[in-house]
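What follows is a group of structures, each given as structure tokens.
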Structure I
Amino acid sequence: MSEPAAKHLWQLSVAEASRLLAAKDISSVELTEAFLDRIADVDSRTRAYITVAADTARAEAQAADRRIAAGESTPLTGIPMQIKDLLSTEGITTTCASRMLENYVPVYDATAVARLRGQGAVLLGKGNMDEFGMGSSTENSAFFPTRNPWDATRVPGGSSGGSAAAVAAGEAAYALGTDTGGSIRQPAAFCGVTGLKPTYGRVSRYGLVAYASSLDQVGPIARDAADCAVILQAIAGHDRFDATSLPNPAPDYSAALTGDISGLRLGVPEQYFADGMDNGVRSAVTAAIEQLRDRGAEIREVSLPTTEYALACYYVIAPSECSANLARYDGVKYGYSHQGEGDMWEAMERTRQHGFGPEVKRRIMLGAFALSSGYYDAYYRKAQQVRTLIREDFDRVFGEVDALAAPVSPLVAFPIGDRTDDPVRMYLVDVYTLPVNIAGLPAMSVPCGFSDGLPVGLQLIGPHLAEGRLLNIAHAYQQATNWHRARPDI
């Protein structure tokens, strides 16, 4: 049996597991049972799952083994995954971590989920998250907070905290998350795993329960860049059910992983190294950039002056879109419905009062105010103008460099409860990830070290449709370092 098989099966990367399955050294049933056992062992401490679909997983594993035996497998056939509970899964509860959808069972799969299941992937269950994707810590789940596998007193990041925690703790080989303002990259950084936010429109949003429609994007969270490349290959591409889906065919992302970055022009934006950053984060990210220089990259300092406006811009645009998208939850058509009120409007008000959590209600009110008569021009229209300036900033810089390297977050995972009473302080955690979503660009989080015993993430940002380039930079870095192989003791 090959070297990777000496590991516990739940420790295998996608690539390692795929090789063992193809060689018939292990079966998907064995692999799936190992992950289900791991979930049973540790999820009471991480709380990474809202729903564990054990029966579905076992049935899909059996089907995957038959597919492998027939010689019809793909690199993802038989590999167990977790899906963020914001993506529709046919026959499996999709709650968005909200009381509003606590009992909602979709009748179809989101396109990204369907494409993975079409390749024979095994669905273990649904990951915990901040309610409707609104949060940076997974403390806003209506059910329970998720805990960081590296330190159970710390947050895993958000809003895809359950997904990042599951991969870090060995409760899934990989996961699908969503990223509206950093919700893949920030939890990936906090949990020491690799996460990719694709170009807006690169992956279909069909079946994704919308938070902010012009910002949301689906992407993978996995052990390393090579695994992310395989997953992105499976889910990327045009979808006729999504009007924002790009027509560009998906390239071979795995083929892009040459590991050669000699001559690559890598920009380091000065605004992403501002005062207030943890010294340990600064040190780890700076060392990672030097490692990329040693691999042949040409490092240049660049400036993105509109970065300082990104936080304010985002917290006008995203809540505005949220207030429109969440207006559909009225207690009439589906979801939670408050009963016992004689008046229709009173019933609707009570439905939203009890169905939505505090952060969701806060953002709905922010958005409703920004869109209201007399304030639309002053807030929403102005934010869209600033959005154009931020995009132009990136366009200018990408005329000078091939990619950018920066921190994912100015700090490491913070204690649970530390920021829940101060929304602005919580929002500042995402100050380095928000600009990417505003501009619709691809970006990654790559483990690059530790600060105070907690993981630090290096952020790689590229121009539109440069996922292959970012994956290769990350791959080159991971060939030279072992940070992505570190595992929490849980």
Structure II
Amino acid sequence: MELTGLERFSENELNKIRQAYRVAKGLHDQTKIRRKSGEPFFTHPLAVAQILVDLNEDYEAVCAGLLHDTIEDTAYTKERMEQDFGETITYIVDGVTKIPNVSKLDKNADLETIKKLIVSCARDIRIIKVKLADRLHNMRTLQYMNPLKQQKIAHETLSIYVPLAKMIGAYRIKNELEDLSLQYLDKENYEKALKTRKDIIEIYNPFLEEMGSKIQRSLESSGLHSRIEVRYKNVYEIYHFTHVQKNPQLFQLNGLLGIKIIIPDELSKETCFLIAGKIASLFPTKTKLSNYIDNPKPNGYESLHMTTFAKNGEEILLRIRTESMDKVATYGLTSEMYKSNIYQMCQEFTSFVLANQNEKPELFIKNLENDLFADQILVYGKDGALVSIPRGATVLDYALLKSAVYELQHMSFLVNDLIVSPDTVLQNGDRVEVLLSKNQKEFLPEWKNYVRTNLALKRINKLLDERNAR
């Protein structure tokens, strides 16, 4: 077998992967179809499966990666796949398979495919992982396409697949997809940002390496083992900050320079805070920590953040986490984590799908971009948990998106312990509380003008319809 890194799978799982390999290779070899590069087509599903192995995905996702183009491009049927590989693998493959019987001239064909993908993902997040791996390999080999196709695929990647990767916390894929897309959308500025990044690494790498070594030596003297990694923002984020936002102060970009301190899982989460205290004694730091351990981000990201400074005052972001936290921060939510529904992202995603699954594809994608993929801010709920909402959303959006209060008729709103009107736009870091009582102001029809998200508007309309029907 040409796949590598399979040592973690059991013999039964390996046998299933071998079976998927044989079936997919045999089917694709029979078609004699070749990729634009001239390579046999099977090199693509094999590469997709390898990406999934590298992402620490389970054997079912790897099998789906090998098989993901068989229903679409060969005589292999969904029914036969279910006989050979079972319902779960077939469901994942079907989720990434393009909609059949849609004319290639239909401009909505791609949108219908994306809608199907998103709706399917509400049941099994591995569909996103397989599709992201599929898109990543296609982007890595995009040079063989004509320029118009390159632009179209790169734009779609930035609009849909990068936000999907970010949504589930698959930051390694997100960063590579961003950089690959930028190469085809703005080659000149990509080269400028790439040079800027190389210059930054050349200047600061010796300093950060020494700083990391100093931290590691200090921890080892206390019997704390750690793995240290020096990190820099990717090319796209440097481009976006300097070119799109037109901000010349590059070192205002949060996390431009960074160090990760990763400790073994057998050490407790409390050890991360102990390490933060030790680092504070080594370097001048800001007094405030960003605690994503007790308050994980909606996509499952956990880490302790603190800031120290380089020789000329440039900020260095320190991320302190366990090995398990680092895997989630790198590869994204696992299927098991998603099924547990413990993360806010899962609840948001499911709510979005339920509210929009009957919309036409173009409206579905528009709502997806506005409600889930819009630039997000983090606010604190009543229980102190961090909540992610689209930038520009109001406190009424928050009430309708994050709880079941839309079923009630009376509410008032507190932001940072002050009573505010329902059209108050929330800012990053606000503390938000929704108060419910019949003594509060009654929900008014004109409040529908106070929301910015489509899902909140749908829920207001539902409430008003129910009230009128009484």
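One of I, II was used to calculate relative contact order in percent (Cα under 8 Å, 6 or more apart), giving 17; which?
I
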Given that Cα Rg over 2.2 N^0.38 Å, derived from a single structure, equals 1.06, which label among I, II identifies that structure?
-> II
Kindly point out which one of I, II the value 1.1 was derived from, the read-out being distance in nm of label points 7 Å out along Cα→Cβ at positions 97 and 145.
-> I
Of structures I, II, which gives -11000 when helix-only ellipticity at 222 nm (-39500 (n - 2.57) for each DSSP H run of 4 or more, over all residues; to 500) is computed from the coordinates?
-> I
Value 19.4, 58 of Rg and Dmax of the Cα atoms in Å, for residues 265-448 alone was derived from the coordinates of, among I, II, structure II
Have a look at I, II and say which one yields 24.5 for mean count of other Cβ atoms within 10 Å over residues 201-208, as calculated.
-> I
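FYI, it's all coordinate maths here, none of it is from the lab. No experiment lies behind these values; they were computed from the predicted model shown. Cβ atoms are built from the backbone, for glycine too; each structure is taken alone.
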